[in-house]
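Next up: some structures, all given as structure tokens.
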Structure I
Amino acid sequence: MSKDFHDQGPRRVGQVKEVTSLANPIIKDIKALTNKKSREESGTFLAEGLKLVIDAIELGWTIRTLVYAKAAKGKPLVEQMAARTVAAGGLVLEVSEKVIASITRRDNPQMVVGIFDQRWKPLKDIRPKDGETWVALDRVRDPGNLGTIIRTADAAGASGVILVGEATDPFSLETVRATMGSVFAVPVARATPEEFIAWRKSAGVSIVATHLAGAVDYRTIDYRKKPVVLLMGNEQSGLPDQLAKEADALARIPQQGRADSLNLAIATAVMLFEARRHLLSLAEVK
């Protein structure tokens, strides 16, 4: 990546650049963030839309570059975010609509894009407390599923998401879009299956896993005894035996009709809100 893209220390405060060429090296570096390798090398990612940029900055995420289309210039919220970006040592780019469309790969692009530092929650720092619910996802593959689950975890008051095994990238453009900003509010950790198993043994959590061979109706499980980790299997193959045998309960979601399974994001939502219902009933008793 170009030196200009990375060298955004304090001396760049107050700098705003106007860019109209798709061949500009900074624009090329930003466009490269649609590739996982570039995101991993730079430790950054793209977030589209003024709302997501505001959410991220308000929640303390580090912004490296703010890009806005000329049509958005002068709008009070855009100007505020530009000011906060340069005050934080970031770079502000005013670009043509053609350039921002090429960054977002959309014909009708958002007028504002932010480039932020990635943020991962170290697994060793996760020590769930009573009343907390976490989601662990085994080898989740679909960016839309992962983004929807992060958004749903946020809505259900879950404490975070743990990605187990080789998973899709939570900081891909497609996943971030699907979270609708919740990626900035929900901690995300990652682990190998072996690291996850070692962690669960020391973390004092109850593992509730969904499984096609699950013997327990998900509504009859007590989600209140310990902090709960909802363990959800891969979209195609479900949970492997290595993880399934770690569960304190193997749950099933009773179904009617011809469908033999639920979409992963839908199943996770069902489990999350059932766990929330139990915890709310406990709070009412107290």
Structure II
Amino acid sequence: MKKNGFTLIELLAVILVLSIIALIAVSEVNKIIEESRKQAKVASATNYLKAVNNTVSASRLDNDSSNDILDGLYVVNDLEVDVEGELPTKGTVTILNGIVSASDLLYSKYRITCYKEDRCEGAKASFLYSAEPGLYDYDNKRLLVSWNDLVNKYGLNIEAGGVSTGCNKLTSNNLEGSLLLPQTVKKIGSSKFRKCSALKGIYIPASVKKIESEALRQSGITFIKFENESNWYVKLADGDIKVDVTAKNIVDRIRRDSAGNQYPLAEWYNSTK
């Protein structure tokens, strides 16, 4: 008499097929969820930029021209915008001819890049763009010292001139790594990290427009990464000579400074607003 049922091999085959289907389904569902989250941030960015345009227009309708929001590059902290919904946690907005021409905004872990107010694209943000400011280990996997502690506990003052006592404290506590600056920083003061062996690398946000003379000279720095690497120049001590520079050749110049002398008083600055 013939018996009905499945062999063990048949059952295993069915389980394997169902497992594969489940994995594909979960992957597709995760993609849909991820896309929905990203599009929600894109919508928030669009609403924010509409509010920026309204704010710029209102500033220029005022009879007092000192209130005008001029054309140029702004970090979001510099723009007071009244908008319903989520605000970007950081980013830049470029205003041209009185309207937003481009923007680069962070919402949670999403970087939203827009051309005008209604053409936006989103993607997962990189470490440089999304991480909490502070001192990180070599692999950027662990935050060694938060920015608040660097300022309040170690006394680090980035924008003031003079050798950093905060950096000396980091060295004495055997702390060294890469420094991620917050977007509130506008410049790196002269001699700030001179002879600072604790500083191995530095991430510079778009808000920084100037690196003053000898700011990084003879430090332990091996790399610089700019959020916006374009439009950087070197200004030499003996005249207003402008030379296009990148993160790599700034590091090369710092190394030559420490070895001997080339451009020891050079300043680096961003030509944008």
Structure III
Amino acid sequence: MSINEDYSENGFAFPIRAISAEKAREIRQQLEEVERSLEDQSVLKFNANFVLPFLQELTTLESITDAVAEVLGDDLLVWGCNLFIKEAKSEHYVSWHQDLHYWGLNEDDQVTAWLALSPATIESGCMKFVPGSHKTIVEHRDTFHEDNLLTRGQEIAVDVDEADAVAIELQPGEMSLHHGRLFHGSDPNRSNDRRIGVAMRFIKPSMKQVGGQKSLATLAKGQDKFGNFELVEPPKEMLSPEAIALRQRALDISQTILYDGADK
């Protein structure tokens, strides 16, 4: 089946070769050099593409945007670009959840491209998807568990049969695409290497942020004829004060949305 056929039927498509393994190693090296240079790495936890030009470049790479365009069409915005890193032998995990439950977007015209910079295997805690679950909307509950990598430790408030799940194993440079309503999660990293992934959140420009907010986004492909999001310019240099301030403003808006209705 084609990417679009796989995606429509199952809610995901994988593995898709986005960049070479060598290029993935180069990007990982760049990222880890930045990490070593920072005392406070929180600036890399959300919208890292706003402060790291080499991640912003990924969001406009044709091998990535063309694959996403098979699902969403030729006009694409990047609504978020987050790093998901599990250290070797760590207990961090991601509970079963649906992304769009918390994102405050008015439609489902969204695709996450998850790019592996290190091996994403069962041992290292690769993502798991439940095929076809994107066609269902279920309630969630908050846990705020310290080992959960999600903002609110959110998890689906129904039982998920692990036997129904597909392990999304990816080698460096490969990516998966998944729907924002898809049941997905991941286990702790039991391997001796870090599990590093870049999650790029693509949306159609016709989407809107509900509740009067206007999130920040970047243009990935085509054009924006709607103006529903504040488009920002790509960073010109690494970790500039202007870029860090912009990322913080984007984070403040996002947290207002993500924590809406939370008890904490």
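For relative contact order in percent (Cα under 8 Å, 6 or more apart), which of the structures I, II, III scores highest? Provide the component values of the computation, followed by the final result.
Details: I: 18; II: 11; III: 32.
With respect to relative contact order in percent (Cα under 8 Å, 6 or more apart), the highest-scoring structure among I, II, III is III.
Taking 0.90 as the value of FRET efficiency 1/(1 + (r/R0)^6) of positions 166 and 214 (r between Cβ atoms, R0 = 25 Å, to 0.05) derived from one of the structures shown (I, II, III), identify that structure.
It must be structure II, since only it matches.
Coordinate-derived values only; no laboratory data. The structure presented is a predicted model; accordingly, all values stated were derived computationally and were not measured. Cβ atoms are built from the backbone, for glycine too; each structure is taken alone.
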